[in-house]
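What follows is a set of structures for review.
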Structure P
Amino acid sequence: MARTRQCPECDAPVRLSKKYCPECHAVVNPRAPEDPIIKVREETSFRTMLLLGLAGMAFFFSFGFFLPAVLAEEPGFFWVSAAMFAVGAALSIAALIVRVRARKKIAHLMEALHVKCEYCGGVNDKDMHRCAFCGAPLEEPTVHVVMT
């Protein structure tokens, strides 16, 4: 059975390997390693916001160069506007790719770090022996041995 301690805020049991309380999200063990799923979500959020911010700036400046191209009928401004629009579109697509890759990585981490209870369907950590929701024993993952 995993060792636990009580949360100082809400008195909920928290495993020693967890940094935050699952009930109130208070810091219980500051020296515990960061949850890899939370880390991926934070990194993805930062990268996506950065890419979308730069894409918005590129779209804004492409419109800024498009107005003189239309009003003054200067072909040079039109090409700059088209290039800025292409950069904005590329940055938007890059932000979408970052989000899709992060979803795949989070799904892989969820599968690698958690096990689903066959009785109640609750999602538990891999190192737990009993379901946190219904108390049923969790099935140990099968190990396939390959003889050579």
Structure Q
Amino acid sequence: MQIRPGSKTDVPGAFALIKELAAFERALDEVDNTLEDMLKDGFNDNPSFGFFVAEEHDVIIGLALYYFRYSTWKGRALYLEDIVVTQAQRGRGIGKLLFDQIVNKAKAENVHGISWQVLEWNEPAIAFYKKLNAAMDAEWINCRLSKQQIFAYGD
């Protein structure tokens, strides 16, 4: 098993894990992203994201997808969008190895921090992040506008 930066040829395997995660989070019907969008958005002159994969026997079994964000108070930061390991491979430490790569990327990019979200009912993930001594911040409320809301804005 190896952990390495993701490439164009890894997108189908990464996308399959994204859909597996969405099913686990009971939100498969909310996935609007496509393989074509990921290829377009991740592999151009200004990529929207980067990712690492865990690969074993030429099969993608884990994914850590990230992008950079900017804080008005702190400056440049890395945002960990998702870590997912296929269900059959969980418990082997693959998530930790992927997280290690995210930390190494943050160090290499000299960012001020790494942030991410975890669902309040995802107890295995919360336990994992607590083992890493991650700060859990219940003070902030997540807000968003959907694509439909964006286009309806101001109407």
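Every number in this text was worked out from the coordinates using simple rules, so none of it is lab data. Worth saying up front: this structure is predicted, and the values here are computed from it rather than measured. Cβ atoms are built from the backbone, for glycine too; each structure is taken alone.
Miscellaneous remarks
- If FRET efficiency 1/(1 + (r/R0)^6) of positions 26 and 82 (r between Cβ atoms, R0 = 41 Å, to 0.05) is computed and equals 0.20, the structure in P, Q: P
- Among P, Q, structure where log10 I(q)/I(0) by the Debye sum over Cα atoms at q = 0.09, 0.11, 0.19 Å⁻¹ as derived comes to -0.53, -0.66, -1.14: P
- Structures P, Q were shown, and distance in nm of label points 7 Å out along Cα→Cβ at positions 18 and 130 at 1.6 was computed from P.
- Among P, Q, structure where helix-only ellipticity at 222 nm (-39500 (n - 2.57) for each DSSP H run of 4 or more, over all residues; to 500) as derived comes to -18500: P
- When FRET efficiency 1/(1 + (r/R0)^6) of positions 34 and 90 (r between Cβ atoms, R0 = 25 Å, to 0.05) is computed for each of P, Q, the largest belongs to: Q
- Top of P, Q by percent of Cα pairs over 14 Å apart, for residues 66-113 alone, largest first: P
- Ranked by distance in nm of label points 7 Å out along Cα→Cβ at positions 58 and 98, structures P, Q are led by Q, which has the greatest value.
- Source structure (of P, Q) for mean count of other Cβ atoms within 10 Å over residues 10-17, computed value 14.8: P
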